[in-house]
Structure P
Amino acid sequence: MQSNKQLQERIGRLIDALSQGLFERKDVIRLCLLAALSGESVFMLGPPGIAKSLIARRLIHAFSNSQAFEYLMTRFSTPEEVFGPLSIQALKDDGRYMRLTEGYLPDAEVVFLDEIWKAGPAILNTLLTVINEHRFRNGEREISVPMRLLVTASNELPQKDSGLEALYDRMLMRIWMDRIQDKQNFRAMLISRQDPQHDPVTADLKIHDDEYDEWQRTLTQVALPDAIFEQLYALREHIFQLSQQSGEQQDSMYVSDRRWKKALRLLQASAFFNGRHKVNGLDLLLLKDCLWHDLYARQQIETLLHDFACKQAFGQERLHFSLKRLQTDLQQYQREQTKILGCRLAPGQNVLRKRGKGWQLDFKAADISPVDENYRLIFLQTAYLDPKHPEREIHYATLRRKELMLWLHKQEPIPVRLQEDQQATTLQLDADIQGADGHAVLIARDSGNRPIPLTISSKQGLPEWQEKGWREQLNGLQSELRKSRDEVKKQYLLFTSECPHLFLAQESLTAIEESFLRLDSEVKNLQQQLETNLHSLESLVQLTGR
């Protein structure tokens, strides 16, 4: 018995071998092989001439000592052409009604039936029994049918109320196929000289009867964890809700309990051949090709599973909301700081009062000396004002008393000197009043036109208790961010540990990878904001005299 890792590697190599020379068909091979390994049936939908029959023929090479049966259905097809002709000898000698099944469907491991919906009732009814029970009644006795994979195909879906619903419902895997899209792949297909009968699978990769039977018994032991069941049930409920909202399309969103049951076995097979003993969130993404009924439902299911991959599969949405809450808390901190320190125009505070077309500053209420030659304007958020060094963070500027009084009269740009160091720069500051009466603040606009709340440094400075409270608030936010960052990392490592996935298309894995990149960007952005606010608080303490 191979180890889990060895089995995963072997199935991966088998998929690669089966896909040789089939351009843009590897994902179809993956799904068809998974269906074969779980004993389920496949329906391929797509126009003629896109390698549907070639894929079915290729899959026979996955098994050792196996037979294939292929037939193109027409309105005139008879059971004899599918299940074998009557034995004239048995009828003549013993009066027994028997079919000679050798070389026909009841004798094959891989079966391909093209234009399936054109088959008559006699063929379809017998086929239902074969699919359900893997048994075929031949005369007075039943024989076991070795069929491991039934592939059906058509360029259309079964007509509504055509009596084909029962058969269609038993085809668990439903695959939409189209012509080759990539230019280079199209060229490679044109000049390919590969023999369609060529067997690309080496003997060590082929699946033997005894191990296939052992795998079928083992699949049932793969667990469905409670957390994964809850996700599965949530998907089921979401699909049901979509069916209630679909109006005329309601029937197309219906998924029978039988299909859910068959889908679970497919998910168990996916987990087992990926070397696991439990179904996980990635396996659930395979439902995208199991639950649709028509092209409308296919689009709805595909969107639903894409959202699941990007939001729920590894708790990404929960992590996003956690980071969003921290962002909201930080914004609340900034609003509180602006409310307390900003030069507000609140009537009760009376720091700035309307005077004609301008404003009058109450130096006493603002705790500012009326005779100082220079005042320090403190930016309550980091500003970028230096045109020579646009990346430079500015925390304060110096304003002369006469320019302040002039601005109060005319609200024109005022000359200020950026923070007193070797890079001190003089520029015209665009100051303004923002907000409604009672909630308005003095602001400046930086190079990005962002409003930056201002305060004028007072004589007493920032109270120690206020500094301590704000510092504790920021430190608390940093602690919560570290927890969220660690949880993002944990979930990402869980995702990467479950890759590669043998049966999922790369686009599904890429979508999940991108969702984690967005979370990582949110973490980094929030971390930068917190560090900026901590740095601003340090500067504020120094600039206000403590």
Structure Q
Amino acid sequence: MCKNLTAAIILLLAMATVNAQPLFTYGPHKVSKETFLRAYEKNNLGGKDAAAMQQYLELYTRFRLKVQDAYDLKLDTMPSQKADLENFRNQVIGMYLTDDSMMLELVKVSMANSKRDIRLSHIYIPFNGTDTLAASDAIKNAAKALQQGKSFETVAMEFSKDPSVKLNKGDIGWISSFTLPYAMESLVYNTPIGSISSIYKSSTAYHIFRPSADRPATGNIHVAQILLELPENAPSKEADRVKKLADSLYTVIVAGGDFGKLALAFSNDNASFNNQGVLQPFSPGTHDPLFEEQAVMLSDKNIYSKPFRSTNGWHILRFLRRYPRPTDINNAEDIAAMKTLIQNDDRNSLIRLSVLQRARKATGLPPETSEDEVLEKYIAGLEQYDSEYAAQINEFAEGNLLFEAMQRKVWDKSAGDEKGLQQYYKNNSGRYKWKESVSGVLFSSTDASVLRSFHKKLTAEPETWKGLILLENGAVQYDSSRFEIDQLPLKLPETKSGLITEPVYNKTDELHQFFYVLKTWPANVTRSYEEAKGFVLNDYQQVLEDAWIKELKKKYPVKINQAVWKSINR
């Protein structure tokens, strides 16, 4: 028993020692197991396959050597490198000035609320500035009256200072998520239907709410309207005239009249009459309740409302569309749409507050320090405070350095060394051979009918293809070259000169295409230097890179800690 325990302790100590050691060193520089695995997992999707990891270890050591050489050459001090890094910082920093967990919680709550509309009653008692005593007493008395069993309507009529209370007895109609400030929305949506909310104090008033009913959310409603203005106190003769006009217009509309033209001719809504009466989409709780009630009843099957009167006059509505709110927490598009709504709403201030609290804790500044000063210091030192941000910045910086180093040590060198390229080709020409190939022309168009018409003309006079293509004015594109048969985007039924294939649709490129064979070539013909130059350049670059790595490994010998490496591959 004691021997087993001792062995276990020794094993744990050994594992701890291994984990504390670097995976490999290159000269005086060390790379931890965690750093390597983070890079491997980001760039490989095949899991911890031993062969794949061994291959990546070689690639990663080469990467570290090349980046170190860039630092040795002080490429990181170049103005272009500094400017690129600063631009990247500015692009990504906003991602780290947020709170993902807070955003996710807001998305979930907002989606849940967005699934239903609520019919709401309201008692409203305003106050001026800091003089809240009278308003506070009034709202407490209203709450007491409700507790004693008085109806909400009676209490609203007695206490509420909302000018519309005389008409609606506190019933302000249907609301939806994002209609009210978020704090009010949370109170309303968490108060059971038929119950009375607690007292809520805003910056200008006291409030008591009562949700009286709910329904599945209507979403955002898009309608067009014809408005015939009529003051509430208009003489009866004028009221009769406007009503008759509304009825007449409705009769014309349902008989097939042009709603847009009638809106232009008769509507008094200055914001919409010259746009065929089309209004901006709206959600419940943003318009007159009677107007919204009529709009909500419209649908694809019930396109037009009958004329109805509001405080503004007589309306006729035309249904256009209904936009549902994003409510599916498992749908990426819905989540993105909800995040946008949140970012443009006051609830986004909760995220800012969370970030500010995190910034105060990270910077250690005194509580009296202003928000702007705290955030300024937090942003300036974000690489110190946020390891993920630091890793992303470092990854970009080193990737940019690698590109600059490769440009200097490999790409520019190879491109400018024509003698070296020719000599490399001469020494290795046997590697650059054609597969079975054809010289010909690939014709392409996005329009099937255009390509079919061109195909018919070319089939009749194939030798005139250059003149025929000019007459298409760019509607048909062409690529004249020598192609290896297995590289063609379409299949040749046979390989013979003069063959013109039938047009086919290439799904990959979303093009209609056919091929005209001018000449056939057998396999294993050696490419000329010009024909092979692209392949030669690529291979020559690899030679230069390998030579560079060989020099770097002499300068910075790479040593793999086999014990740590084995712990990864267990």
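Laboratory data are not the source of any read-out in this text; all were calculated from the coordinates shown. The model shown is predicted, which means the values in this text are computed figures rather than measured ones. Cβ atoms are built from the backbone, for glycine too; each structure is taken alone.
So the values come out like this:
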| read-out | value |
| --- | --- |
| At a computed 7.8 (distance in nm of label points 7 Å out along Cα→Cβ at positions 123 and 379), which of P, Q | P |
| Identity of the structure behind -0.51, -1.22 (criterion: log10 I(q)/I(0) by the Debye sum over Cα atoms at q = 0.06, 0.13 Å⁻¹, calculated), options P, Q | P |
| Read-out log10 I(q)/I(0) by the Debye sum over Cα atoms at q = 0.15 Å⁻¹, for residues 131-266 alone, computed value -0.88, structure in P, Q | Q |
| Which entry (P, Q) yields the derived value 17 for relative contact order in percent (Cα under 8 Å, 6 or more apart) | Q |
| Test item: distance in nm of label points 7 Å out along Cα→Cβ at positions 43 and 363 calculated as 8.7, pick one of P, Q | P |
| Ranking P, Q by distance in nm of label points 7 Å out along Cα→Cβ at positions 27 and 483, the structure that comes out highest | Q |
